[in-house]
Every structure is written in structure tokens, then in C-alpha cells.
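There are structures below to look over.
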Structure P
Amino acid sequence: MKRLKEIVAGFLSLIMFLPLVSLCSCADESESEYLPVEIAEKFDIFDYSHINWFGRVFKNEETGEMEFNNTISGFEVNFYGTSLTAEIAAQGGAGGFCFLSVFLDGETDPQKASALELKNGTYSYTLTSGLSEDLHTVKVLRRTEIKEANLSALISLSCDGKFYTPPEKSARKIDCYGASSICGYGNLGEPDDLTFTTAAEDGTSAFTYYTAAALGAQANAFCASGWGLGVGSTSSISDLFERYSILNGTPWNFDSYVPDVVIINLGYNDSKQFGTSGTQKYTDSREQFKTLLVDYLRKLYMYYPDSFIYVTYGIWAEYQIYDLYREAVKTLNDEGKKNIIAYKLYTPTAASGESEIGSCYHASYRGHKKMADALSSDIKERLGW
């Protein structure tokens, strides 16, 4: 009898164990296609199989650092553990220190990201800590524009566990060129704040980033507050966009990032140079702006003949130049460049509920969200996304 009981017990144990074996086997087979792979060798910030880089980043051979100085540029890694630390060199300016946004485990909402303020100099920063011991994804993007903080450079990364290969980057790509609105100038501030601070600027809360996030796309940005197309004393984005940044003259390799969509938001700063309506200066400046815009669009089309190029306007209710945007785009359309689009954005207002206006008379992140809602819908429809 005792022997019979042992046999029955063993049989029952085997029955209970079999489903677990089957489940584990199936999970291994199904997950093996998308599970990241442990990085066995030393983690290398320059190895694109170890780390995802976003935006126009620059490998500084002299310092051995990877500079991510442009708005919404940055990096992404996978690690198994509870904490992640970075050694970063940075340099802020008169408006304050440089800020980064730290996104955890696939989060894309900038209001749910952690803000990291960088001190001037080289320091070690905890990007995240106190997590469950598990596989985590951390994405770090720069909030502050290059004019206000010249440098943010990654030197090294370390974790309390192991690094794994990073997530696969989205095949969808958006490229953005513009001034303060793409920089996110003042979008975290309040309407009565009239002094610029880097704490109130967030490029990840700008309409261009929101649009990319809504579409599940990567996004590059080349922008500087106060800049335009070169009317009068306005500094020209179109003169420098073929570089890594407005401060780095190294040529940018356009083949390395071919966007599906290009978003341009330039012109308001140029329009402030027009002078008084009815004067010869006003007439000449308007004509100059249109010519500069047409020339810039031709340059972009040369690099991106198959991309949809959105010429956006309307954030500032700059009515006096609406016709110039449309006329410039029509000129290109008449040349056969049908993928260039004049697109009027939603104009933020302070009239209802929570203000869509931030500090320094710029749109708040709420206003940027509304702009992105409409723009992303238009892009989805045109591209079938």
C-alpha cells in the first residue's frame, strides 16, 4: 500500500508539473523574438547596439563625450536592476541651467516625466532609482534649447544590474525646424511671468514633440528662439540647418535620418522686422520673406523629395503674413512639388479654463497639446498612419 501511495503521489506531481513546463517552453519560444539581449561586453555609449541616440548628436573625439545639445535630442537604454546613473558634462547660461526629461518604461507624456536639472561642469546624476528589480527602459531627452545651454554631453552610464540591447526605434520619423515655439519657450510658465528661465522651457512639451509622440514617431529638432529666415537683423535657421547645431559647424549627414514628415515653424520673428504697413520697407521686407521661404523650401525638398513638408503658421495670429506662407507654398506646388503643405495651426488662447498661454507671451504646454492634436490628425490622414 505504501508503495502504491508513492506511485500515485509521484504521478500527481508529474501532472501538476507538466503545464508549468509547457507554459515556460511556449513563453520562451514566443518571447525570444522580441526580448532584449544582455550586453556581455563593457557598455559603450558610442555603440548604437548598446544605446539609442535621438536627434542631431555629436561624438566629440577630443573629449570622448557624446554631445546632445539640440532640443529633444538624447538617448535611451534598457537595463535590469533598480537604478541608473549617468555622468554628464553641462553648461547653462544666463537663463539658468540645462534641463532634461527622464521618461521611464515607455512613458511618452512629458508631464509624467521627471525633470533633471544639470549643474555647470561634470557631475554624476541618478536618472532613476528605487525601482523594482526588473527590466526597465529609460529615455532621456533634452528640454532646454542650445542658445540657453550650450552643452549637455554624456560621458558614461552605469546601473546596479546589467544592460540589455535597447528597444527598436520607430521607423516613423519627423524632422522639425523653427524658433521659440519648437524650443518650448515659456510653455511651463504662467502668463504673468515675463522673464525667461530655462525651468519654464520644455522642448518635450512643444507641439512638435507632442505630434511625434501621438504618431509613435521619432523626432529631431533644429531650433533657436528669436531666429527666423533672415529678414533684417533676424538670425537665419535656413543658413545653418545643414550643420549639427547653430554652434557646431560640422556638416550634418542628411542620409542618416530621412523623415516622413518635415515641420517648419518660422516667420514671426522675421515679421517683426517688416516695419510700418504701407511703407516701402514693409513692402520690400514682405517680398524678401517670401523669397527666403521659397529658397529654404527648395533646399529642404532637395534633401527630402519624398517627405511631406508642413509649413506651419498661426501660433501667434500673425495675420499679416498668412498670405506669404500660402503664396510661397503655391510657388513650390506649381513647380511640381506637391508634397509641400501650408498648414495653419491652432492659435492658443487665454479665454477659457486653464490658460493656453505660458510665460513671456508664449503658448503653454496646454496650447501646444491642442496644436498637436489637430496636426497629428492631419498627418495620419495624409500618410495613412
Structure Q
Amino acid sequence: MVETRERAEQTRQSAGPAERSAGGDSIFGHPAIDCDLHPAVPNTQALMPYFDDYWREQFVNRGVDRLNFAMSSSPPNAPFSARPDWRPKAGVPGSDFEMLKAQALDGFGVKYAIANVIHGAQAMHSEDMAAVFCRAVNDWLAKEWLDRDARLRGSILVPTENAELAVEEIERRAGDRRFVQVLLPAMGEKPLGRRAHWPIYRAAEKHGLPIAVHAGSTYRHAPTSTGWPSYFLEDYVNQSGAFESQLLSLISEGVFAKFPDIRFVFSESGFCWVPAFMWRAGKTWRGVRAEVPWVKTAPANLIREHVRFTLQPVDAPPDSDILEQIVEQLGSDDMLMFSTDYPHWHFEGTDALPRALAGDLARKVLHDNAMATYTRLHD
């Protein structure tokens, strides 16, 4: 990794943003694809042009246009919503296109960046309103962001609590090849393996769209198994438990057997918990496999084949040797994909690639694994 860092420094000195954006190496010395970037809707007013006449009138009459539907887990003014060095002077972090372009696209020299818009649309109790807002957010993303930079790709926001409406939105947006995945929150009303979600997976598999499961909740239930927490610290740390539950649900309910070509991308989930999860899931499966006869492959192998994990924030100790051991315990070089999580506070800035990920593994994490996962990036 020392060699990679030295090359990165040479890249910074010799190549300007224009050269890097034209497809050259990133600041890490390899081509890079950012698999978790966060443009933000500045306010509901910005979405008003993307509602039809009926809903626009409804929202004005009901005062909805004056409400802010940013996810409550990331209040715009809270310190953890943006690193101080990536925070705009005014407005919501991630809402300034030119700033994001300079810092995240040109700054890192990425080949592509996948935009995940985290918005309260998915948490709305009205299924019709949720669908309308998801549609508007997707249209806003295409017009205000994807049209302005060829390196940007999008995730399709869908109303997660109504599979029929979610499928309609997938079908509507699937024709735009710049949308490369479907975005779901890590915690909702039902475990993701349940059959109520299967129409979403069927549509996604049909169009070659991975399912991105991103940290966050619709808060239909308490985000911990023992009830409602008091502090953000509890909520955020417990996200890893939610990812474990969802992964176990996907395996146990037979999603990977039913949809053999589907891929799931766990975003902001961390990955250091995965080896221990693989061992425990495999140990128990061997004892009770008659209960789930459709799970014919060991859980660890299903995970290696079907699930990918974005890099930032890295939930690893500072000792590079320990991280190397964890990566080795994953049993596959294909599972990790580079991300910055820009502009949130917990990503590592220009040190977003851990030193333990060096050599050929660095290239796979930075670029090759994403290219293999997102087939639409080959268009």
C-alpha cells in the first residue's frame, strides 16, 4: 500500500481534475467507482416541479410544500450529517452540485459515482404519497444531477411498504440505464426476505438492477430488539444488528434460491461483523437445514455469491493487520466495493481506502467488484 500511496501523491501532483474525470486513475492510483454518494434534496420546494398538477395543488393546500422530509436520522445542521471540511456555507449538506462535483467527483477522480438519495419518502405512512414523492425524487435526481455529469449514476427510490407501487416505479425508471440499482432502507415494516417484497426483487432481477440496502429506518418498529433507544449513538450502532437480521432473512426465506441472479449491496453496514455471522449462520443451518430445504448452499457461500458491502464507514480497528485478517476471513476478494459516503461525517475523507487493502485487492475494491456487480456500468 506504500507504493499505492506514493502513486496517489504523484497523481495529485501531475493530473488535474479534468484528466482524472476523463477516465484516468483516482487519487488512490487505480480507477475508482464510488458506490455510495449522497446528493440531498434541499427542500420540498425543489421537488414541486416534479409533481403532477393534482399533487402539487394538494401539497400547497395542505402545507406539505413547507415541510422538510429529510430523514430524521440525519438532521442537516447536526455535526454528524457532514464532515466540517465538506459542509457548505449554507443549505443542506450534499445539495450543492458544484461543491459535490469539485470535492467528490473531481476531488477523488472517480470513474463513476452512484447517487443514493436518502429521503423521508420511504417512511411515509400514506402509500400513495410515498409513491408520488419517490417518483419526484427520482425525476429530480435525473434532471438536476445525472443530466449534469456523465460520471453520476442513480438509485431508484421506491415506496417500500407497497410492492405493487414499488414495481411500477422500477418499471418506469428502468429504461433509463443511468439508474443502476433499487434503494431500500435497512429497517422497515417486515424483514426483507418475506414474500411481500418478492415482486420488487423479481422486477429488479428482470432489469439487471441490484438491490441496495442502506442504513436507515422507516421507524415502523423500534430500531433495537429491546425497544426504543434514547440517543443517536444507540440507533446508529444498532444498524449493524439490523443488517444481520436482514441478511439472515434473505437467506432463510429463500430469496437467493428464488432469484438466482439477484445481487444485494449493503451500504453503510460495515463488514467486520460478516465473518462471525457467516460462522454462526452456517453452524446453525447445518443443525436445522431440514426446516429450510430451499437453502441448499451454506450461508457463507450464498453471501459470497449474492451480497456486496460498501467500504465506508469502515468499522475496523486502526491496526491494519487485524483488518487484513478480517478480509481474509471473508473468504472472497469480490465482496467489498469502494465508497466515500460523501458528505457524511463518518467517512475518512481522502483516506477512504484503508491501507490494508493493497495491490490487486485495492483494484478489485476500487473498481472491478463494482463493474462486476453493476452490469449497467458497461453500457
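Read-outs throughout are calculated quantities, based only on the coordinates presented, and are distinct from any laboratory measurement. Keep in mind the model is a prediction, meaning the values are calculated, not measured. Cβ atoms are built from the backbone, for glycine too; each structure is taken alone.
Quick check on the output: 29, 17, 10 is semi-axes √(5λ) of the Cα gyration tensor in Å, for residues 207-286 alone, derived from one of P, Q. Which one produced it?
Label of the originating structure: P.
Using percent of Cα pairs over 27 Å apart as the calculated read-out, with 53 as its value, let me know the right label among P, Q.
Values: P: 53; Q: 47.
It was calculated from structure P.
Which structure, out of P, Q, was relative contact order in percent (Cα under 8 Å, 6 or more apart) derived from, given a value of 16?
It must be structure P, since only it matches.
Using distance in nm of label points 7 Å out along Cα→Cβ at positions 295 and 327 for the comparison, can you identify which of P, Q gives the largest number?
Largest calculated value belongs to Q.
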